[in-house]
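Each structure below is given as structure tokens.
Since every read-out is calculated from the coordinates, none of them should be taken as a lab result. This is a predicted model, so every value here is computed, not measured. Cβ atoms are built from the backbone, for glycine too; each structure is taken alone.
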Structure I
Amino acid sequence: MDVAIGLPATIPGVEREQLLEWARRADARGFSSLATLDRIVYPNYEPLIALAAAAAVTERIGLMTAILIAPYRANAALVAKQAATLHHLSNGRLALGVAVGGREDDYTASGVDFHTRGRVFEEMLATWKRVWEGEAFGTAGGVGPEPPNGRPGMLIGGSADVAFERAAEHADGWIMGGGTPDQFGQGLAKLRAAWEAAGRTDQPRTVALAYFALGDGAREAADAYLLHYYEWLGQYAQMVADSAATDAETVRQSVAGFADAGCDELVMFPSSPDPRQVDLLAEAVLT
């Protein structure tokens, strides 16, 4: 199983040089991907722009949205163009993880109806396919640039049955936005069933997420960030904070658990923006 690392782009107060140095270190230390989370109503960096900055200072590492909440970006052609641009400028390194999300305030801020997000998402997926296949939308032709290999890699997030159906119809696989290895295994079974029902003969790619903080003050960093980021979930926020790995052995156990469950790539998202966290995680799982 590959081990990826999240950018600290959602941690309040993260500065430019911290983000860029984090990306450089992750590229040098051998992580498989750099990943971003997505919200509107929060003091985070916009994920595609953050990944573009990371792409400019890296050469090897994959770039992943884990996930991008697509439907509140209601202009499907524009999102397709943004993703194709990032994919092109990074020499084909983008994996576009997308889902509908669950925060109504993000949709309110975007002027998009929260209750129609599933239908909007379906329409966007269809439009992206048309854009990336080069369909002409007017006398000037298609929406460019042409992405390498036809389109970015795509993953669909979500736990409802329809998410697995969308993954089988439109994407390369599925990404679980949070949970245990056991929950991942349950999702994987649904994904494989959807793959078979769609007549797919290739193997779906699977990705999962987990949180970590290492070194001095690790537990305090995890609690401060995760209780704030997930405050909207009420008591569940404490469960997320408690699940964060705050020592090297627990990190290794998390990696082993998801590997045993059949996951292809685990993204370890940070709770501190200190670039030294990259080295601590690499020492725990890549050496």
Structure II
Amino acid sequence: MTTAPHNEHDTTPERVLFMAFALSEKTWKLGFTTGPGHPPRERPVAARHQARVLQEIAQAKRRFGLSETAPVVSCYEAGREGFWRHRFLQAQGITNQVVDSSSIEVKRRKRRAKSDALDVRQLLRMLIRYEQGARDVWRVVPVPSVEAEDKRQRPRDVETFKQERASTTPRLQGLLRSQGVRLTSLRKCPEHLDALRLWDGAPIPSGLRRRLLRVYAHHALLSQQIAALEAERRALLQSSQDANLEKVRQLMYLRGIGIKGAWLLVMEFFGWRDCKNRREVGS
């Protein structure tokens, strides 16, 4: 049975409450136990219902005969909702692990049913093993600070806008190709549309022309947003004394690394990750 010191004055170990989350969009399933040999307590709660989670933790402590101050250790799989849940749990004094779902071991020799109940039990078993020292049962995802996570938004925003802008070009070309027309450049799209003719010499139909102009307006807006973000990035690099931006400037001295690559490396990697060995760097 896993225990933890009660406090600095009382050397009697206190039992630990283990908690695992099996997450979905509408419902979270919580699993609780105090160690191997104790059937888990499972409870569904509405997703993102923080007060209900705390209520279930309190009820689980009473169910397992734990004190109100008994330590809680939890885990859940990393997903689309980011790290706010981890910060919420930490604010309640709960030790939490965010787990890389691709690293969770699965028995592949026999098929098993896929359900939240099985998932939460498996997570509980692995959490207990992890807390007992078996660090190879899964990989824990490093959680950035709120500030570090916020600094990752700008480069991700630029990449998202560039991907969206890249999708507008084949969309325009595809719409025109359906009419047997080829557009060679987007630089002067509105003017070119007036000059384009269909196979029989007729102008572009009005409905199609309006649709083409809407796609082009989206393309132009994205270009403006990308230019503004890149200008803001250059200005920060020239004027800011932030430690992370100093790392960006240092990386740019290396041959073959420009502002985009240096910024990405620092904000996504060097700026906040605490790598203790080369294996962690490689992963």
For Cα Rg over 2.2 N^0.38 Å computed as 1.44, the structure of I, II it came from: II
Structure (I, II) behind the derived value 21 of relative contact order in percent (Cα under 8 Å, 6 or more apart): I
Identify the structure, out of I, II, from whose coordinates distance in nm of label points 7 Å out along Cα→Cβ at positions 177 and 233 was calculated to give 3.0. II
Out of I, II, which structure matches 13.9 when Kirkwood radius over Cα pairs in Å, for residues 193-256 alone is calculated? I
Work out the source of -0.71, -1.06 here, i.e. which of I, II gives that when log10 I(q)/I(0) by the Debye sum over Cα atoms at q = 0.17, 0.26 Å⁻¹, for residues 81-136 alone is computed. I
The value 6.1 for distance in nm of label points 7 Å out along Cα→Cβ at positions 65 and 241, derived from one of I, II, belongs to structure II
